[in-house]
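Below you'll find a set of structures to go through.
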Structure I
Amino acid sequence: MDLFSTHESEKAVMLVYKGDKNGDRIPNAEEIGITELQGDGDFRSAESIALLKEADIVVTNPPFSLFREYVAQLMEYDKKFIIIGNQNAITYKEIFSLIKDNRLWLGYKAGDMSFKVPSDYEMRETRSWRDEEGNNWRSLGNACWFTNLDIAKRHEDLDLYKTYTPEEYPKYDNYDAINVDKTKDIPADYAGAMGVPITFLDKYNPEQFEILGLSQKVGMGLESKKFYNDYWEMRKDGTKTGSSGQKTNGNPVMKGRSPSNNYFTNGVETVYSLYARIFIKNKKL
């Protein structure tokens, strides 16, 4: 199988590796062919699309800002792929729809990913280091692999050991689901809808769970049953921020006052927002 790679720039090139020729199993300059492209190498260009059509599997790190467009192109040409993206891309409507339909899922590494970078790469005060051999490294705390290649972990059941109680798993004020703060705490005996963090997808087995929807996204399967237009936002010290309750519409909302963040009130009732939740259901109950 040939390996080819394009480099986007004013003078874009394509590198082609056709396999080991000298027995050392390490690619070197003599084994890599270099071809200048006519255009700039952009993945949307006619040249790049022609190369894409020839590919069996795409492995790359697309621009995070163009992630939706890049994935849409891969789907349009029905390609198998392994690509790096921002973990927050899970919440994009276009990406989540593919995840919900089991056409896209997370690969083997999600969250804190480390990358070796060139020696002249600008180092930062945090998430940058040099190893004992003098190599520079950078880590991204919110990156993950996205793929449509089947992998073993996608068929491994998540071990569930906790028992449902209304006290530990309260219902949202605006969604017909219980709240689960951590994936490992999903109750083993609850058959209804549950809201879990987006990091759940790293453990998602479509044979064990069904994805029902995503908070904050209209038309994504489980809809908010309540809105907070007549509420106003309060700081922890009890002073108003000047923002209306519309700010929390669509968020998973709990009754009461937040233990750590701002809250919302209409003068009678108090509620607070949580981060985005994926709504799931245990298929085996």
Structure II
Amino acid sequence: MRNTALLAVACLLALSGATASAETQACTTISSIPTTITSPGTYCLKTHLSTWMSSGAAIGIMASDVRLDLNGWTLAGPGIGTAARGIYVSDVAERVTVENGTVTGFLRGIDAWGPGVRLENLLLDHNTSFGIRVAGTGSLVRANRVISTGGAKADEGSAGLGIYVGGAASLVDGNLVSGLTHRGDAGEIGIYLVNAHNTVLRNNVVIDDEKPDEKWSHGISVNGSKSVTVQNNSITNFWYGLGYWGSDGTYAQNVVVGCDAPYSGGTKGSDND
């Protein structure tokens, strides 16, 4: 049956935390936060870290060629009311990898602006504006869980955005986005693309617990982006399922369930349900 493999992956992600991997030992240990990384190299956590900071970033990355392995540990912020970011990657930091752990309780879980960023095997849980944002070209967002995003105060950005992609030629592959919330008339968007030309979205599961009453909820929203491919994704319980807005590209082999407007814009390929 089509999409069987995709749904099997979603079930596995839903039942597990971040994907297990061997713990990185040869690394510079981050033992307290906030901290800023200013030199290339491999960095890691070897315990859970938490902060009550109201602004700034728990971990800031200002250097290129950095690998940050959370090693299965949790980076935790104070939750609703903070304007802090969990992990911030500067726009001058290239080829940064963040992997293998949990980021929870920040306004923005991971906020990455440099090119060539790779985010894999992460759990973004209860961040109050968005879980992941990548703004640089050539980003890779793969095999992450982004859950229970939203609930920020109006003056902090009250929309609930799971994954935000603002860089061209990026790949968003095999992620689970679920449980979005918002305040007021702000929206809920599972995966949101802006100026992300030549980007590919594939094998993602985007699901809300129940469809919101208002019309500002989107499963996958493609905005101002050219040649975007959306393939083999599953979208459930939004007002708009998959929409191309001022954008073009092809969508194929997607499943959209419980959405008032399943598809808008774009070029329809084969086998969409």
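No lab work stands behind these numbers, since they all come straight from the coordinates. Not measured: the values here are computed from a predicted model. Cβ atoms are built from the backbone, for glycine too; each structure is taken alone.
If you rank structures I, II by distance in nm of label points 7 Å out along Cα→Cβ at positions 230 and 262, which sits at the top with the largest value? Don't skip to the answer; put the middle values down first.
Values: I: 2.2; II: 1.3.
Checked I, II; max of distance in nm of label points 7 Å out along Cα→Cβ at positions 230 and 262 sits with I.
Any idea which of I, II comes out highest on FRET efficiency 1/(1 + (r/R0)^6) of positions 70 and 198 (r between Cβ atoms, R0 = 30 Å, to 0.05)?
Working: I: 0.90; II: 0.50.
Greatest value across I, II: structure I.
Of the structures I, II, report the one carrying the highest value of distance in nm of label points 7 Å out along Cα→Cβ at positions 38 and 54.
Values: I: 1.5; II: 2.7.
Comparing I, II by distance in nm of label points 7 Å out along Cα→Cβ at positions 38 and 54, the maximum is at II.
When semi-axes √(5λ) of the Cα gyration tensor in Å, for residues 78-141 alone is computed for each of I, II, which one produces 20, 12, 8?
Values: I: 31, 12, 9; II: 20, 12, 8.
Computing semi-axes √(5λ) of the Cα gyration tensor in Å, for residues 78-141 alone on every structure in I, II gives 20, 12, 8 only for II.
Comparing structures I, II by Cα Rg over 2.2 N^0.38 Å, which one has the largest value? Each step should come with its number before you reach the end.
Values: I: 1.24; II: 0.94.
Once Cα Rg over 2.2 N^0.38 Å is worked out for each structure, I has the highest.
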